[in-house]
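Q: Dropping the structures in below, format is structure tokens.
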Structure P
Amino acid sequence: MHYFAYEFAHAVLSPMRVGAHGMRNALEWPLNPLRLTPMARHFTAACELFENITRRYGKPEFGLKTTRVGNVDVPVREHVVARTPFCELLHFEREKAATGPRSDPKVLIVAPLSGHYATLLRGTVQAMLPDHETYITDWTDARDIPFAMGRFDLDDFIDHVIDFIRLIGPDTHVIGVCQPAVPVLAAAAHMAGIDDPCQPASMTLMGGPIDTRRNPTGVNQLAESRSLEWFERTVVGTVPFPHAGFMRPVYPGFMQLTGFMTMNLERHMNAHVDLFNNLVKGDCDSVKQHQNFYDEYLAVMDLTAEFYLQTIKTVFQEHSLPKGTMTHRGKLVDCSAIRDTALMTVEGERDDVCGLGQTEAAHDICTNIPAHQKVHYMQEGVGHFGIFNGTRWRTEIQPRIREFIRTIEYSRGSLPTDKRYPRRSRHVEIAISPV
């Protein structure tokens with residue numbers, strides 16, 4: 001019923017939003033003699049704040065039109081190369097006429113299916129574009145998927161990762177950001193187990209819940225303290241009419257967003273108080289910075305109930321992957337089968353979603369990856385979001401991932417030798433240079 005209550009509240013507030021919008025336009029009218037008075041500024045700021053916190057945020061655009069390769073600005077075309085009812089595989093294709101012949105590594109970024117759209121990784125994609133052929137999974141909002149399209153669970157997620165890797169081809173490097181760390185590792189194990197010629201050259205797992213028994217956070221403790229039936233009864237709802245996914249059981253995005261915001265409620269409240277004050281002062285730069293962040297942060301999507309519940313059970317309650325009991329389509333996921341895929345893990349010092357050590361645990365369960373093809377990096381001073389976005393990501397984390405991928409490429413002989421990156425032997429120790 002909470003989904004219907006949410007939709008009802010949104011409908012009830014719609015006339016009030018229209019009224020607030022009309023009042024704001026009237027107060028900001030250039031010929032209004034009162035528009036610059038303190039009272040008018042406060043009323044205008046209050047109207048805009050009310051609109052911002054009560055409106056529904058649609059799916060943002062990536063908006064990546066250009067990138068800089070060397071010293072040249074290169075046009076970028078966002079191209080859908082594969083599509084299923086539940087996901088699109090996007091390729092950010094750089095204009096070949098502008099870049100000239102290049103043999104850049106192919107990178108698949110697996111975006112999390114945890115409430116936000118893949119555009120949350122806009123900064124991740126933007127930083128990878130200059131030196132890589134970049135692909136990303138763009139998951140579909142479950143409320144927009146007709147019920148007749150069937151189920152989508154964790155096994156289906158893993159299947160999508162495997163299929164996309166095969167589509168991109170051999171020597172693909174995979175980056176799993178947050179929640180996808182588990183299915184990416186499971187996909188690599190499955191492909192290694194059948195000696196798939198397209199098994200990834202490397203996988204980089206960033207802030208992912210590989211073993212949530214290590215340094216558990218509030219998110220992990222909540223998942224363990226409640227039964228699976230409690231989650232199904234309390235947070236799972238049914239998509240109401242007139243959405244295309246009418247009658248589909250889902251974990252609503254607004255429920256996930258509520259959980260995220262309550263973890264740092266005071267910070268979000270202070271941010272909106274600051275927005276009000278900046279609107280009154282006319283500080284346009286601060287207002288734009290706030291709006292850019294929250295336009296992305298408040299845009300949420302629904303997850304299919306079966307995917308959400310299976311993830312809770314497998315990852316957070318039973319810890320199946322680190323215990324060696326996880327299965328995919330009835331077959332045991334054996335991470336020790338991975339031998340030819342290099343592994344890098346990245347964690348944030350202040351991550352309050354995936355605690356320190358949870359992602360690093362991947363090294364312990366991938367026992368047959370050679371030690372010289374394993375790298376772990378902990379970034380000081382960043383939380384969960386800062387692992388894949390922001391200044392530290394661009395200047396400290398991404399350059400290390402780039403060097404890791406390039407090192408693997410040259411050790412495999414996948415890239416031509418040049419003066420910047422001399423070819424090395426296949427058995428090369430991966431060394432991450434200081435930035």
Structure Q
Amino acid sequence: MELDLLIAEIGSTTTLVNGFRGINTGKVEFVGQGLAPTSVLDGDVMIGLQKAIDNLKEKLGIDNLNWQEFMATSSAAGGLKMTVHGLVKDMTVKAAREAALGAGAVIKMVTAGRLREFQLEEILKIKPNIILLAGGVDYGEEETIIFNARRLSELDLKVPVIYAGNRVLQREISHIFQETGKEILITDNVYPAIDTLNIKPTRKLIHEVFARHIVKAPGMQRIEEMLSTDMMPTPGAVMEAARFLKEEIGNLLVIDVGGATTDVHSVTEDSATVHEILINPEPEAKRTVEGDLGVFLNASRVYNLLKEELAIERRDDLSPLPRDEKEAEYIELLAEKAALTAVERHAGRIKDYYGPGGRKTIAEGKDLTAVRWVIGTGGALTRLRRGREILEKVKGNGKRTLLPPEEARVLIDNDYIMASLGLMSRRCPEAALELLKRSLGL
């Protein structure tokens with residue numbers, strides 16, 4: 001069989017491949033999907049990729065499969081690890097963090113103000129793939145940023161540093177890192193003025209750096225040689241799909257319960273009511289990643305949260321792909337707890353503040369009350385029977401958390417292709433949108 005495009009998604013626990021035809025004919029078709037456990041522990045991710053391709057051929061009932069183009073997203077080898085360093089926690093630090101998360105990064109450390117010795121030692125232990133340095137509005141504070149740049153440039157790490165801070169310092173920051181032979185990449189300030197977020201340029205640059213530098217899993221270099229376009233972090237690809245879908249159908253929330261993490265992507269404006277009392281700006285497109293919420297690698301952590309509500313026996317023999325009905329039911333319970341906890345953490349809250357003038361009601365964090373669609377993607381929510389039921393439970397429950405309203409509609413990425421289509425949208429946006437709407441039943 002001849003395919004126009006084969007897209008691989010190399011995850012922490014599973015590797016899948018999606019085949020497409022008719023992309024350039026106006027009659028685009030999703031041919032099928034192959035699935036296999038990711039083979040990082042076997043010393044070569046190519047093993048899992050080949051098994052996923054063989055699985056696709058078996059499902060299609062064919063012996064030979066060829067393709068004109070090959071693309072891939074990846075969150076194998078621990079994902080895209082970053083540390084983020086800014087000036088003020090609720091301003092430049094927050095903006096830099098949003099940019100990194102929106103690009104698909106797993107943030108291992110966030111600091112505000114001058115870097116201390118123990119923090120520098122922690123960065124060395126983390127061994128991030130990328131360091132993001134920000135700080136100061138344009139034409140604002142300078143000394144702390146220069147201090148942090150000098151300390152980071154002295155670290156015994158050969159990783160690229162992205163500077164997205166006060167634009168006045170761009171030349172000086174470049175000189176500091178060039179003096180120590182470190183790679184420095186300059187982009188626009190993520191927080192150029194008070195209450196102004198500008199995260200898209202940094203997000204784009206992180207994607208570019210990922211494609212050039214982050215090929216760490218064994219065998220990944222061989223996959224890179226097959227690519228017809230740059231590899232992309234899988235969470236970043238999901239965000240791309242969510243952003244272009246929002247322009248078509250309106251405010252939305254996407255939940256992806258994985259084997260290692262649970263990611264929540266929201267692309268939505270604030271409701272008029274909440275906007276009036278919101279104390280800090282939030283990006284329209286926001287991602288949070290919960291590194292302790294996964295149904296395979298972090299199953300024991302989710303169980304510890306779940307056992308407080310249910311008297312169930314813990315299982316330690318889970319497979320990346322459920323082997324029987326009982327295992328599937330256990331993973332469904334983990335997936336439900338992971339999804340509800342992740343959305344609760346993602347959403348903002350209404351609080352009462354008591355000052356000299358009496359009580360004042362404020363809102364903090366991401367407002368989800370204007371969300372029209374709650375979408376489930378990823379293996380757990382698309383392949384287990386209770387995916388739709390789980391998503392219904394994340395909606396508003398009368399508390400002061402800014403959750404999606406009860407009238408929001410639930411959709412399932414039935415073909416489990418959202419990440420692949422986010423990557424495809426860079427080359428074929430119309431085809432990607434059509435396929436995503438089909439998968440969601442729209």
Structure R
Amino acid sequence: MIDRFFRIKERNTSLRQELIGGLTTFLTMSYIIFLHPNMLAETGMDKGALITITCIASFIGTLIVGIWANVPFALAPGLGLNSFFTYSVVIGLGVDWQTALGAVFISGILFLILTFSGFRERIVHAIPLSLRLAVPAGIGLLITFVGLKNMGLIVSNSSTLVQMGEMSSTLIISLLGLLIIIILEIKKIKGSILLGIIFIVIAGMILGHIHVPEVFISSPPSIEPVVFKLNILKALKIGFIGVIFSFLFVDLFDSVGTIIACAYEAKLVKKDGNISGIEKILGSDAVSTVIGSLLGTSTITTYIESASGISAGARTGLSSIIVGLLFLIAPFFAPLIQTVPGYATAPALIIVGVYMFRNIQKINFTDLDDGIPAFFTVIIMPFTSSISMGLSYGFLSYIFLKIISGKFKQLSTILWIIGILCLINLIITS
């Protein structure tokens with residue numbers, strides 16, 4: 001029955017391969033269990049509840065894509081999107097987290113509409129390649145900046161904005177953890193980020209910086225402080241157009257880019273270039289975001305770490321089921337997870353930032369009407385701690401430079417609509 005449902009023999013795999021693939025994917029992305037609650041807790045949300053919700057949302061999203069689309073992909077709260085939620089929307093704009101969750105919910109509903117109407121793919125094709133590459137690079141710089149700050153390597157300065165922090169013992173072990181992750185990544189050892197975090201936590205406990213919990217296993221923390229607390233009506237105000245658009249746009253390219261990369265790795269791409277079951281995969285992403293916002297977490301998206309499980313042999317949704325079940329077990333270790341401080345997860349942000357930034361080499365900066373908007377997009381995000389600002393200045397400068405260059409044909413109707421939304425966002429938030 002399992003073989004028939006997941007088409008295991010048809011895809012030249014086995015139960016053993018799917019088990020190993022699922023375990024590999026979980027190990028490479030399990031750092032999100034530590035990192036995500038730490039980040040969203042800065043908005044005032046309950047950290048214990050966030051640990052449980054992160055795992056439940058990841059379980060549900062991964063289960064949906066595994067059963068519905070039958071692909072070896074895993075879903076969880078997206079990095080970059082949780083940074084935008086925390087630092088740009090809640091802390092940056094002074095919006096309460098309940099309203100921010102409402103904006104996530106609305107973006108998820110819009111995603112569903114765009115996906116099943118076929119409009120989502122048209123939007124992707126309408127956005128110039130230079131901006132598509134600039135967005136993840138800008139987000140990569142932003143979350144790297146957050147990582148450096150959480151680590152204590154940089155601190156605020158009234159004259160120069162930032163300066164080097166003092167070489168404390170926590171900074172030293174955080175840097176050593178980062179070094180361990182880099183070495184393990186170079187050697188392509190699975191679970192490198194998780195191993196780096198574990199090293200920092202153990203070192204912190206030995207030095208007395210981290211309290212050793214009395215118990216390591218207990219009942220999962222209650223989700224009551226966060227679940228169903230979103231404020232959808234408040235998020236429907238015109239002032240949130242830019243915020244909703246940013247959630248929508250970033251998840252659009254984050255998920256599509258990841259899905260394409262993982263589909264090629266899993267040999268799910270047809271001869272004509274189309275991906276088998278792309279609508280169901282995109283639909284799973286959108287449905288998971290809506291469910292996640294109701295539970296109390298930021299946007300759910302497909303994880304590039306799924307490729308590690310695919311390279312280990314995963315080819316069907318059965319491996320996704322295994323990943324989901326492992327996420328479901330994780331909240332029982334909440335007493336240990338709650339002790340993990342920000343400086344322990346900071347190296348993970350930096351490494352992910354590197355991976356998000358590395359495709360910037362594909363942008364043609366010699367062509368200034370493409371290069372300058374890409375540069376604005378990349379540089380404004382970390383300097384303003386706002387993804388939406390980077391997007392707005394990037395798109396508007398692209399449209400302006402194409403107009404003065406006389407390249408009107410490169411501006412599609414969809415691009416004009418995006419430009420208008422960006423202008424509204426700047427007017428509202430200025």
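Q: Check the numbers for relative contact order in percent (Cα under 8 Å, 6 or more apart) across P, Q, R and tell me which is largest.
A: R
Q: Further, regarding this structure: Tell me which structure, out of P, Q, R, gives 19.8 once mean count of other Cβ atoms within 10 Å over residues 15-22 is calculated.
A: The read-out was computed on structure R.
Q: Compare percent of Cα pairs over 42 Å apart across structures P, Q, R and report the one with the greatest value.
A: With respect to percent of Cα pairs over 42 Å apart, the highest-scoring structure among P, Q, R is P.
Q: With Rg/Rh (Cα atoms, Kirkwood Rh), for residues 111-158 alone as the yardstick, tell me which of P, Q, R scores highest.
A: Largest one: structure R.
Q: Going by volume of the Cα convex hull per residue in Å³, for residues 119-246 alone, which of structures P, Q, R comes out largest?
A: Top value of volume of the Cα convex hull per residue in Å³, for residues 119-246 alone, among P, Q, R, belongs to structure R.
Read-outs: derived from the displayed coordinates by stated rules, not from any lab. Keep in mind that this is a model prediction, so the values were computed, not measured. Cβ atoms are built from the backbone, for glycine too; each structure is taken alone.
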